[in-house]
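**Q** Read through the structures below before going on.
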Structure P
Amino acid sequence: MAFALPACAATALSINVAGAQAQWNLVEELRIGTGDSEPHTFTDIRGIAVGTGGRILVLDYKVQEIRMFDAAGTFLKLAARRGQGPGEISTANGLAQGADGTIWVNDPANSRFSLFKPDGSFLRQHIVPIRSYGFIWNGTVDARGRVNDPLFIDTSKGDVGMRIRRIGPDGATGDSLDISCRLARSPVAPWIARSKNGQMGMAVPFTASASIRLDPRGFAWCTPGDVYRVARVRLGGSDTLAVAERRIEPVAVTAAERAAVIARTDSALKQYETNNVDYSQMPRVKPFIEGLEVDDAGRLWVRRPAPDRTITVFDVFDEGGRFLATVRAPFRIDPYRHPVIRGDVVHVVVIDDDDVQNVVRARIRR
């Protein structure tokens, strides 16, 4: 989708990617998901949290389980299983963790948030109507223990905006805040395939997509994706506080990547009678930005296309938009599952050579 950044009141920092730059690397310490036992096999991870003593909690959406592993990757227990009772989940699609370690679980079908202690035990639940639903819930918990719950809304101008609903530690709904970034509907219409049983929509592959990522400290970073420019705005405010910007060369879509997308699309279209798919609409280069992340120190991690699909590349900026380093990971991090970045330790969802999800704990080596 297209995107309009607000007017900038801060000075942008532009650095040529070809110049001298700091290089950080992610070094893998632990991988969960390569074993044969059922607890170590994941189908659709929608969230990771880090518990007491380095324990790792993993939300698997398809089976509706939150599995807990110790710091060595040994399965300990189910912190939550499918159901409607206290401590059970039904359509949970994301986790958010507060500074005190409390884990909030978004569960739309049960119209509630379920809270767990960092040791994996059930704490309490808050019955709160879930007003919007997405693939992965992108809420955050601020220093006061309040949840920032993102809600997408249509505006009178026909674009899509975001409001933040705040929910207190006691479950009380508080104020609702605007985000000054506006996401305009994409000028490139999605492909639609239809049959008598229904229809399928698909964004045109390799087109840019706007991104917003919340900072638990009361800010948001947002980008149109088709240029390398990310703005930092205050929740409920209208001024741009900082801009992270770089000059980089676009990464070309390879012939193999293009052919693979066409093959997958052709296979998916077989069950539909009509479609408006036009492969000539696919760009020849990839978007400058693939996604945004924020770590526990408020640093911005900008994911950009890598020349090799077996690795992942981020640029890291401080809260003022100053470039710090480029981070290289020697594995393919799932672009739709958010990493948990605390200090020099990173927990991510990795896709292996067979497109199977694994959870990896890695350490930043400077």
Structure Q
Amino acid sequence: MRSQEPRDLYKYMNHELLIDFKNNLNPLGPPKELIELINGCMRSRVWTRYPDPNYLELRVSIASFYGLNPSYVVPCSCVSEAINLVIIAAKPDTVITVAPVHGVPEFPCTVLGIKLRYVLMREAGNNFEISMESLAKYVRSGGKYVIVIINPNDPTGTYLPPKEILSLAAEFKNSLFIINEAYVELSGMSSLANYNIPENIIIVRTFTKLLAAPGLGLSFTYCNCRSLTEVLNSLRPAWNISSICDCVYTRLLRDHAIELKKYLNDSIKYVREWRNYLVEHLRSLGLKIFDSVANYVLIKHSGIDARYLHKILARKYGIIIQPAHIFYGLGMEYSRFSVRHPRYCNVLLKALENVLKIH
């Protein structure tokens, strides 16, 4: 299924005159090395040639940067492709997704006749909590399961410690756990890739959010299961990564690892600093803000419809936000704001103050 976001949302996306609090990309913007490499790869006309269908150099560069085994890295164009490939390869009876969540794997489940179930996180004070017991009850009921967990969760920013995931995977060895770590690096939290993961855990990572490059898509899967890796590679389209992406990311990870790691450390520092600034000032307006480790925050604005808030901020103040009712498990009283520099936050805060005065 394609995204069911309101059409109005797309009127404002990618408009250079608007302040974007919707897309939860790295607020530092892309590193200068990435921009230079894009220009260099374009000048060398790599787009006139097919890339290596096995992406050997790219896989080695990814593995070297993260300290992984390149044999278990599978390149994908985006997180959705990665998750869909895993589900098709695993052929489970049921896919369980921890919610709130958006972009669930409805299409492969519908086509393959796979049941899709949700385990809802509980709102508890300023947090959302995952009920591990609710998740375990599903799996204990029998059958073949794939469990999808975004960690940190989008949109709540809740982080599940790796030891809890590893414990669950150890208890349910016949289930496959897909851990989507799209935001783990910007959060500064520990990745499962730092642990000796069992064969029933597969990690999905992406560079899109990390490097603020949504038009230069590259994700990858990683697991310690050779047979699953081989199946994923056989299912993956031969050239699912463009020549430009192959060229840019191979060189960035291989030749600019030191600069990139400094950029990532700076990103973690500023995301924390700017998130704290945003949260503190949003709470001063009387809004409920949920604790987050990520580069976005979820807010609750009881009494104001999220669609209305989105429209008035876009039309009157030139600001776009993410109405959070599109996330399964959330209603019209929630919105998600990405973390931006305080100078942009001040514009958002003033606009929100004006809106709240009339409601």
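What follows draws every value from the coordinates through simple rules; no lab data is involved. Note that the structure is predicted; figures quoted are calculated from it, not measured. Cβ atoms are built from the backbone, for glycine too; each structure is taken alone.
**Q** Work out which structure the value 14.8 belongs to, where mean count of other Cβ atoms within 10 Å over residues 72-79 was derived from one of P, Q.
**A** Working: P: 14.8; Q: 22.1.
Matching structure: P.
**Q** Using Rg/Rh (Cα atoms, Kirkwood Rh), for residues 112-239 alone for the comparison, can you identify which of P, Q gives the largest number?
**A** Biggest value here belongs to P.
**Q** Who wins on relative contact order in percent (Cα under 8 Å, 6 or more apart) among P, Q, i.e. which is largest? Could you put the intermediate results ahead of the total?
**A** Working: P: 19; Q: 25.
That would be structure Q.
**Q** A further question follows. Can you tell which of P, Q yields -13000 when helix-only ellipticity at 222 nm (-39500 (n - 2.57) for each DSSP H run of 4 or more, over all residues; to 500) is derived from it? If you can, show how the numbers build up before the last one.
**A** Working: P: -1500; Q: -13000.
Structure Q accounts for this read-out.
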